[in-house]
1. As an exercise: helix-only ellipticity at 222 nm (-39500 (n - 2.57) for each DSSP H run of 4 or more, over all residues; to 500), calculated from one structure in P, Q, equals -9500. Which structure is it?
2. If you rank structures P, Q by mean projected area of the Cα convex hull in nm², for residues 88-231 alone, which sits at the top with the largest value?
3. For structures P, Q, which has the highest computed value of distance in nm of label points 7 Å out along Cα→Cβ at positions 112 and 144?
4. Assuming 25.0 is mean count of other Cβ atoms within 10 Å over residues 80-87 as calculated from a single structure, say which of P, Q it is.
Structure P
Amino acid sequence: MRRLLITIASLAILTSVHAAKINVLLITGDDAKSHNWKETAPATKQLLESSGKFNVTVRETAKALDDADALKKYDLIYFHMFNVSTPTASDAGKENLLNFVKSGKGFVVAHLASASFKEWDEFKKLCGRFWGTTPKGKAGHGPRSVFKAKIADKNDPITKGLADFDQDDELYAKMQGDAPIHVLVTADSDWSKQTEPLVFTLNYGKGRVFHHTFGHDVKALQTPSVEKIIVRGTEWAATGTVK
C-alpha cells in the first residue's frame, strides 16, 4: 500500500510539473528578405522548450489571432513576424490580441516584429517602441557587427546576474514611440550616435509586454546571455515572475 501511495504521489508531482508549463503561441510566417524566419522561428521554439518551462505551438499566419476561444489556452503570444508580403491582421484578430494582453496575459515582440501592421496605431503602443517612420524620425541600423550590449538594470529579474556582453547582430536604432518603457539592455549605436534600448518591458492593461530586438539570424540568437534574456523575459511576460 505504501509503495502504491508513493507511486500515485510521484505521478501527481509529474502531472503538476507538466501542467505548470507555460503555453506559448509563436506566430511567424513572414519577414523581410534578409531575415530567414524559417530558421529563426524553429530556433526560438527550441530555445524556449529546451528550458523546460514552455510548450510552444507555432502558427505561420496572423490569422492565428482570429479565434478568441482558441487563444484562451495560451498564456503568451510570441510575435515573430513582419507582415511584409502577407495581409495585416483582421479587425477581429486585432481586437483579440489587445483583449488577450489586457486580460493579464503576456506578449513578446521579437526583432523586426514591431514593423508589422503599419496602419494599426494601437499595435505600435502595444510594442512600446516600433520600427517605423514618424515626424520624429525613422528607425534603422548600421551594418551588422559585433557590439557591446550593456545591462541597464542589473536588479531586474530578467537581467539579474548578467554582465555586459558582446553581441553579433543588427543594432536597432531610432525606434519610434513614446510609451513608458522599462529599459533592461542598451547599446551605443555608431549609426545613430545614441544609446539605444535593445531590451525593455512595459505593462498593457493587466498584461505584460517583453520586447527584444535580437535575432537577425540563428547565430544572433545563440549568444548565451541573449538566450537567458529571451527565456527569462518570456517567462516574466507570461507570469509576472522569473523562477
Structure Q
Amino acid sequence: MTAVAVVTGGGSGIGRAAAVALAAAGFTVVVAGRRLGPLEGTVAEAGADVHAFLCDVTDPESVEALFNEVAARFGRLDVLFNNAGIGAPAVPFEELGLDRWRAVMDTNVTGAFLCTQAAFRIMKRQSPRGGRIINNGSISAAVPRPLSAPYTASKHAITGLTKSTALDGRAFDIACGQIDIGNASTALTQAMETTGALQADGRVALEPTFDVAHAARAVVYMATLPLDANVQFMTVMATKMPFIGRG
C-alpha cells in the first residue's frame, strides 16, 4: 500500500523541494496551493506520483474540499506537511497594519490548524489507523529577526500547535513534529546572500544559505519513521548563519 502525503504551499521553495523528495521516496504526493501554475511546475519537476490541487488554507470550505478529495481518490492520508506560510513587510512595529497581521495569522496559524483538523478526521477513522503531521516552523519560533512580529508570533503559535497536536494525537496513533529551517536557499532567501539581511544591531549583513534539498531530506526522514517513533523538533540551518548568539 502506497503512503499518501499532502504538502501545502507545494508550488515553490521548501514545499516544492519536500514534495519532490517525498515522491522520490515512494509517496503518492498531493501538492496544494492557491496558484495552479506553480503546483504544475512541482508536478513536472517530480516526474512521479504527484497531484496538484487548488486550496486556500485560510478558507475552511477549501480545506474541507481538499481533504475530502484526498480521502475519496486515495483512500487514506499518511503524512501532512503544513508548509504554507507568508510573512509581512519589515516595517516599524507601530506602522504594521492590522490587515497584514491578520493575513499572516490566517495563513500561518489558522491554515495549519484547519489542515491539521481535517487530517485528524481522516487519520482517526482510516485503517490502519493513524498518520503523521509535520509542521514547518522556523528558527523564528525560537529567536526573532528585527521587525518580524507577525511572522515570529505565528511561528511561536505553530510550536504550541505542534505540542498540542502531538499530545492529542497519541491515543489515535497520530504523531506530530516540527521542523525549524534557517536560511534554506529559495527565492525568498536569495537576497540574504546578495544584499543582506537586517541584524539585531541595526546592520545589514550578508548571510549564508544552504541547499533546500537538505531540508527536504529532513522532511522525508521525519515522514518515513514508524509511528512508534517521532522527531518532536528538528532544526536544520546554514552552519554559519547568525542564529546561536543572535542579538
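Here, each number is a calculation from the coordinates, and none is a lab measurement. Note that the coordinates shown come from a computational prediction; the quantities given were computed from them, not determined experimentally. Cβ atoms are built from the backbone, for glycine too; each structure is taken alone.
1. Computing helix-only ellipticity at 222 nm (-39500 (n - 2.57) for each DSSP H run of 4 or more, over all residues; to 500) on every structure in P, Q gives -9500 only for P.
2. Comparing P, Q, the top value of mean projected area of the Cα convex hull in nm², for residues 88-231 alone belongs to Q.
3. Result for distance in nm of label points 7 Å out along Cα→Cβ at positions 112 and 144 over P, Q: largest is Q.
4. It was calculated from structure Q.
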